[in-house]
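Student: Right after this note come the structures.
Every read-out reported here was derived from the displayed coordinates using simple, explicitly stated rules and does not represent laboratory data. What you see is a predicted model, and the numbers here were worked out from it, not measured in a lab. Cβ atoms are built from the backbone, for glycine too; each structure is taken alone.
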Structure 1
Amino acid sequence: MRKVRCALIQTKGEKDKEVMIEKHEDFIRKAAKRGAKIICLQELFYSIYFPAEQDLKWFDLAEPIPDGPTVKRMQELAKELNVVLIVPIFEVEKPGFYYNTAAVIDADGRYLGKYRKTHIPHVKGFWEKFYFRPGNLGYPVFDTAYAKIGIFICYDRHFPEPARILALKGAEILFNPSATTAGLSEYLWKLEQRAHAVANGVFVGAINRVGVEITGDPFYGTSYFCDPYGNIIAEGSRDKEEVIVADLDLDLIWEVRKLWQFFRDRRPETYEEITKL
């Protein structure tokens, strides 16, 4: 049996970057103490969800990846605790090139790579096109010390293609760091990600923050893990800062894919039309 204990960290946003980093370092240590080997932080973890407004001041939060101070700091922590870290931050590549990005750090502290958010929303309270370019790195799979993982960030979850591509490329666990407030899309929160898990025979870790920030609309937490059958196996509260931990039996992927032969029965030669519509 091949099991890996994973953790999601949901917290309230703070405007002070150093406060947020220290808070998350504390939660990462708590997760590691509980035996977690892969730990995912929430979208734009070291700040409030600033794209709720359009203000040039927030560009000062951006850092390069992997050479910025936050990723370097997380590399040291990952190595110390022997854990894999998924670290979503505001990335600057060069002047005028900004991305909503998650860095992946292996258990020995090595930087494995990054995923840049592909689908960028731009609606009231989520003014992300003001800040971020669409991701241009595709959908990488990271072969970590404990499992093969893939990442899609927040709004990406509304699209079926990223999860399918990541699963076809060998990802066993998909992580979706998010910042999602109560309202229009809340009813999809426990629908879409479980559907991704079932359709692709993978585990999914969906993470959301808690608390009230710029808009006054509460983030509703309820971060969770679901298995390849779509069952929620661990879930957080709606309003508490906490670590959500689950043991993922990766052998279950083989069991499910023997039962549901979706990959065998796909017909990609018939799907070309979708790229032309």
Structure 2
Amino acid sequence: MKKRLNRIARDTNLFLKRFIKKQKKSELIIPMKYGLFSGGKKIRSKILIDIGLLFKVNYRSLVIIGSAVECIHAYSLIHDDLPCMDNDSVRRGKPSTHIKFGESTAVLAGNSLLTMAYEILSHKDLNVSEKTKINLINKISESSGHLGIAGGQYLDLSFEHKKISKKRIVEMEIKKTGKLFSFCCAAPLIIKKRNKKEIKKFENIGAEIGLLFQVADDLIDNKGSLLVAGKKTGKDKKKGKATLISLLGHKNTIKYANKLILKINNKLKKYGSKSKNLSETLEYILNRNK
């Protein structure tokens, strides 16, 4: 598992470094690279490649699409850490981008990474039809804006210190984290021109995987360490964040996460041993704090 993750991280970073190197230089490149190459595990790209294997999608194409996903993810983290958002000074064991470069630079670097994702998906390096590129860009845009990451972050902030129902917490966490995983699960099917019903099925699987990831992240924050998390822990409780842990408790949230894994695996049964890598990734997501 770690070898596969390391390979995906290496190949993704290599593509991104080459892509950035070909661009005209600007003062924002350094803070962009700081936020982008910060040592993340590339789990979203791993999910993308796991699903891609089910449908025999070209590995290089998946790495390119994964590179766009990592740009979106890095942008969201840079903005999430800002004082007006979650106000985190440490990210992946080092100073957050706004601490290192200042708030305004962090905002602009995040914006630039967001738009660079669209550059990557529309670039000639991605060897798919123009119509497929447009479909991918439309889908990743939905995942990033008010229906996805941005909308989820808005709900996350507005739910602080309030009594929120389980349904609304799940809705928030799927928007904030699940939608980008939905894109990762839908992209291989979009490339293979599968029907809308099948694409929707895998979008839903992606939403559940994203929910699992967010639940695992909340569990790390609740009882994990700075060393494991790469950021300060215990902050959700201090800020009165609406999480499943605050509603269900730590033990019941672990049970909830295990049921999610079972539910996802049941949906993948028809693919037999081909889905083994994905099943291993799900277990890794939940247990990565151990």
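Student: If helix-only ellipticity at 222 nm (-39500 (n - 2.57) for each DSSP H run of 4 or more, over all residues; to 500) comes out at -7000 when worked out from the coordinates, which of 1, 2 was used?
Tutor: Corresponding structure: 1.
Student: One of 1, 2 was used to compute distance in nm of label points 7 Å out along Cα→Cβ at positions 25 and 145, and the result was 1.9. Which label is that?
Tutor: Here the read-out was taken from 1.
Student: Here is a follow-up. So distance in nm of label points 7 Å out along Cα→Cβ at positions 49 and 113, computed for just one structure, reads 2.0; which one of 1, 2 is that?
Tutor: So the calculation was done on 2.
Student: Let me ask you something else. Please state which of the structures 1, 2 yields 1.5 when distance in nm of label points 7 Å out along Cα→Cβ at positions 97 and 153 is computed from it.
Tutor: Of the structures listed, the value fits 1.
Student: For mean count of other Cβ atoms within 10 Å over residues 81-88, which of 1, 2 scores largest?
Tutor: Comparing 1, 2, the top value of mean count of other Cβ atoms within 10 Å over residues 81-88 belongs to 1.
Student: Now for a separate question. Please state which of the structures 1, 2 yields 25, 13, 11 when semi-axes √(5λ) of the Cα gyration tensor in Å, for residues 121-184 alone is computed from it.
Tutor: Corresponding structure: 1.
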